[in-house]
Each structure stands twice: as C-alpha cells, then as structure tokens.
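Structures are listed in the sections that come next.
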Structure 1
Amino acid sequence: MAAAKDGRKAPARKSAAEEQLPGIEDARAAFGPALSGALERPRAMLRALRVRPPQLLHLEGGEAADRVALALWWAALLNCEDPEGMEPKAMAMGPCLSCSSCLRLGVNMHPDLILLDGREGSIKIDEVRGLRPILGEKPHFARWRVIIAAEAQSLGIEAANSLLKVLEDPCPDTCFVFTAPQRERLLPTLVSRGWMVTLPWPEAGRPLPEELRPWEQALGRFVAEGRGWLDMTSERNGMDAAKAQHIVLIGQKALADCIAGREGGMLSAVFRRLPEAALMQADEIFVEAQDQLQAQVSPLLVLDAMAARLHVLARRR
C-alpha cells in the first residue's frame, strides 16, 4: 500500500459493498414494525429459538408489515455481528440493528438473505427452482442463510410442491421463514414441517386502509344493485393474485363486522339485510375464492365470479 507524504499509510480504499452500506435509519425503518411492544412475546419466542434455529419457521397473524419485519428481525438475530451477540445478556436484547450485517439484512442487501416476495404477486416456481444450486453452498458471510417467503399464501401449487421437495433435503446453515395471515392458507404438509409463531391478531374493528376503501364501496354497490363493479377499470388492469386476495379479505372483514354488530362500510350494511343462512353461504363464497386464487386461477375471473355469486345471493333474499 502506498504511504502518505507524512509517513503514515494511506487509508484502505472502501470496497464497493462497503460504499453501498445502507444508513441506520433506512434499515431500522424496515425493522420498525417488528419492534412494537405488541410483538414482545413473539420476539421472546424467537430469542429462545436462536440457539437451535428450526429449518422452517412460520409467522402468522398480525399485519403483513409486522410479519415481514419480524422475519427480517429474525434474520438479523441469527447473524448480528455484535461481538457480544452470543452472550446470554445480549441474546435477551436481540440484534443490535446497527452492524453491517443487520443494516444489510434490513434493506435486503445481504448476499445470504433471499426474499421471495409474494406481497405484490404470486411466487413463481422458477424462483423456487433457483434456490437449488444456492442451497448446496455454505453461506458466504453470515452464520445462517435465511430464505424468506413473504406472504407464502401467494405460492402457486407447483411452487409450493417444489419448495416442499427442497425442504425434504437437508439444507445446512439455512433457515426458511414463511409469513402468512393464517396457517390454513398454506399447504398442510408445509405447515407440519415448521415451527409456528403467532403474532397478535389485528384489532377486529380496525378501519380499512384508505387505498382499499374504493374496492369495498364498489363491491358493496355491486352486491346490492348489480352495477359499479366494472367502473374500477384502471385498478382491474393491474390485478394480480396478491391484490385479489386483499379484496377477498375486504369481503371477509365486512362479513365479520356484520356478524359482530360492528359498524362497517357499504358491504357490511348489505350483509346486515340477509338472514343467517345467507351469511354462511357468503362465507363459503369467500373461502372458495381464496382457494381458487391459491390454485392460480385468473384473479379477475375469481373476483368477478365472487361478486356475481354474492349479488345473486343478495337478490334471492
């Protein structure tokens, strides 16, 4: 290394990876939802599992942001570079969230973190097949390679079965994490292979997010009057399985609000006019729609059929 004019060694040039190290605020924003007081019990369970991590961990309950943030927190817990990270006292506190490993994991820039993201669409079989050559190698830098299937209910049948085959083979130094609203949304064979951690369920009467309210209004109007559903043309053009699942959940929430006697939106008001037997049929319609989406039926066809069946149900009553 060339010496500086004053006789001291010139500082080592940063590598490209070091120059791209994310800021603490960016990384901690990704971990933020996992740090709430409401998730202290799930975090305590994960700290206890750290000594002998399960090959497959399921995170259910809570909101999608909570589940994915906690999956990233788990990856950081396993790979924190804090020199005291293996001490019992430090283990009780969790990852430092400020070392190079934690920062990279928080923003999905770590070479030993693989995120299969089902939040914006289905997880494809080619993504799962791409794991096979990687799993034959040891982690590059981390103690544990972590593979997160975010919102794993978006796995198609072929992708889920392919992932099941991957899990049948030993994957040394590798942990899988599946996040999903409920374990029932996953293949039973996948659920049976993992360790389940349940986050606190969202408050039942919580209002819908602002971006979902137009869908609730459009569905409520169509069920009641048979019109207005196709007016969502621009939104329908970008429809995928993940968005379709959110719309089905809108209907299930409206039905739950109706049954619990909570004030809801237009769709809940329509349900309140129906007898109990019709409400049970509506619940079956929503469950069938979720099953069809998981089987990779066209999202638009599933939603249109669901809306049409609900309208017919309301007209008959």
Structure 2
Amino acid sequence: MLPITGTFLDEITHDIPSQNWGREEWARDFDAMRAIGIDTVILIRAGYQQYATYPSRVLQQQMNIFPVYLDLVDLFLEQAERCGMTFYFGTFDSGNYWQNGQYEKEADLNRRFCDEFMERYGQRPAFGGWYISHEISVYNDGMMNVYETLSTHLRNLKPVPILISPYIKGIKQFGSEAISPEQHRKEWDAVFSRLQGLVDIVAFQDGNVPLENLGDYLAINKSLADQYDIRSWSNVETFDRDMPIKFPPIDARKLRYKMEQAEKSRVEKLITFEFSHFMSPYSIYPAAHHLYQRIVEWKS
C-alpha cells in the first residue's frame, strides 16, 4: 500500500485546537514523522488574519498581527533539516480580501510577504517548495488571477515546485449545494487550463465526499491533472468529518480504504492533513496514538 510520506504543519488555524508545543515537543514529533517515512512537511499557511508563524514586518504593517513569541518557520526548517525532510512554505491567507472580491490586494500582500520570507529563510537547505494556501473547490476567475500572480512571483523568487491542495465541493460539507462528479470535472478542466505551467502539483483533499463515491472523484482528478501536465498527489485527511464534533482522528478502517483508493488512482504521493493532531503518538487526542500504531503495522 502506498504510504503517507508527507504532512501539513498546522499551527495557524481556526477550527483545530492548539497543542501548545514548544521546541522540545516539535522535535519529538518530527522524530515520530521520520520513523514512519515522512519526508515532506508543508506549512499549511504562514499567517492567517492577525496570526503569523514568524515576526513579519510586512504583516505587522499591513495586518497589525499579534506578537509572535516563537518563530515557527525557523523551528520547522531546523527540524526538517535535522530529519532530512523537504519543507514547503505556505503563503498568507488574509481570511478577508479574497473572500470579499479583493483579489489583487490578496496577491499584492502575499508578494511582499513572500519576498520577506525569501530574505529571511530562502537559502535554508530544507526549503524546497511553495504551497499556495488559498483553497478553492470550483472555478473562480478572481482566484485564477491570484494563483497566476502568485505562481509567477514565487517561481521568480525560487524555482522550486508549487503545490496546491483544493477541496471537492462534496455533500459532507455542502449538502444540497454539493456538485456532481460531472460538474466537478467541468470546473477543474477550466481551472487546470488556467494553471497549466504555473502550478506543479495538485493534492486534492479527499474528505468531503462519501467513501463509496471517492474512487470516481479521484479518477477524475488524476485524469485532468495528467491532461494538463500537473503532478498528482492526494491529501488523505486523517480527521473524521462524519462525527458530530470538529474534528476527531479518523477511524483507521476509513483511512486505509482512502489510502487504497488513492493508490488505485495512480497518484504519485500521499500527504495528509495532518500528522501532529490526528496521527501523532504525542497528539492531544489518544485515538491518534492508536492510529499511529496502525500505520506502523501497515508498513511492516
């Protein structure tokens, strides 16, 4: 079975509780990642609204961010370097401009923010990819402009792979507003036709559709990505969307099924959102400790 070899790093979020880790706890967690074969870590976003992962002058001036007491970008790069992992830097999400149609403002702020990242960390040996953190599910002309602007700028800063991780507008999150597999194909045919040559890797989130329909969507995703010369990964979510609370670690049987379906679709790599909360032996959720043991058993 194709293993999970990449994970997002989630410390700037709005719907998952903080684990309040410091350097020692993060180092221990990176050791656990390495032990099961994770070689890629992706910062889900370097800032969100007034929160940031490093003390950015740009965000201090433009977003009046709260104080940054621990430079997580430096910490994550340090641990990735120690563990021989590739680090993808996630862009800033204003949580405002792009949702309200101010697409140019979102892109401009991100360009300055990523310039600053390059000045501070761009030569670090673990830095090997960009992640555009703005998630979409359907074609949006304004967001295509953001993606095009950012992709071109990021590639000029450092020509390393650019990753996106969109979601499927599925029934688990959107109910009656969910779109069919056929409409999903039309939307992403249009998206990829704009992003060809700009985005290198796509890793669709897999948790918004029923398990019985997952294979159909995965096949569509892979077919379209191949058509537009975009590499295919799969973001195999390790949290459970079927429970009445947000969000517990996923049932191991569901996770294994999703991993098997992704492998059948012939994706190149499995990544997850996300190891530290939902798979780690050190997570605040005891069920994650057991999920880690199941992963170890599956690998043996």
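A few points about this structure:
- Here the criterion is distance in nm of label points 7 Å out along Cα→Cβ at positions 118 and 182, and among 1, 2 the highest value is seen for 2.
- Structure (1, 2) behind the derived value 29, 49, 19, 3, 0 of P(r) over Cα pairs in 20 Å bins from 0, in percent: 1
- Once distance in nm of label points 7 Å out along Cα→Cβ at positions 62 and 222 is evaluated on every structure in 1, 2, the highest one turns out to be 2.
- If P(r) over Cα pairs in 5 Å bins from 0, in percent, for residues 54-149 alone is computed and equals 2, 12, 22, 23, 21, 12, 5, 2, 0, the structure in 1, 2: 1
- Source structure (of 1, 2) for mean count of other Cβ atoms within 10 Å over residues 102-109, computed value 18.6: 2
Here, each number is a calculation from the coordinates, and none is a lab measurement. Just so we're clear, the structure is a prediction, and the values are computed from it rather than from any experiment. Cβ atoms are built from the backbone, for glycine too; each structure is taken alone.
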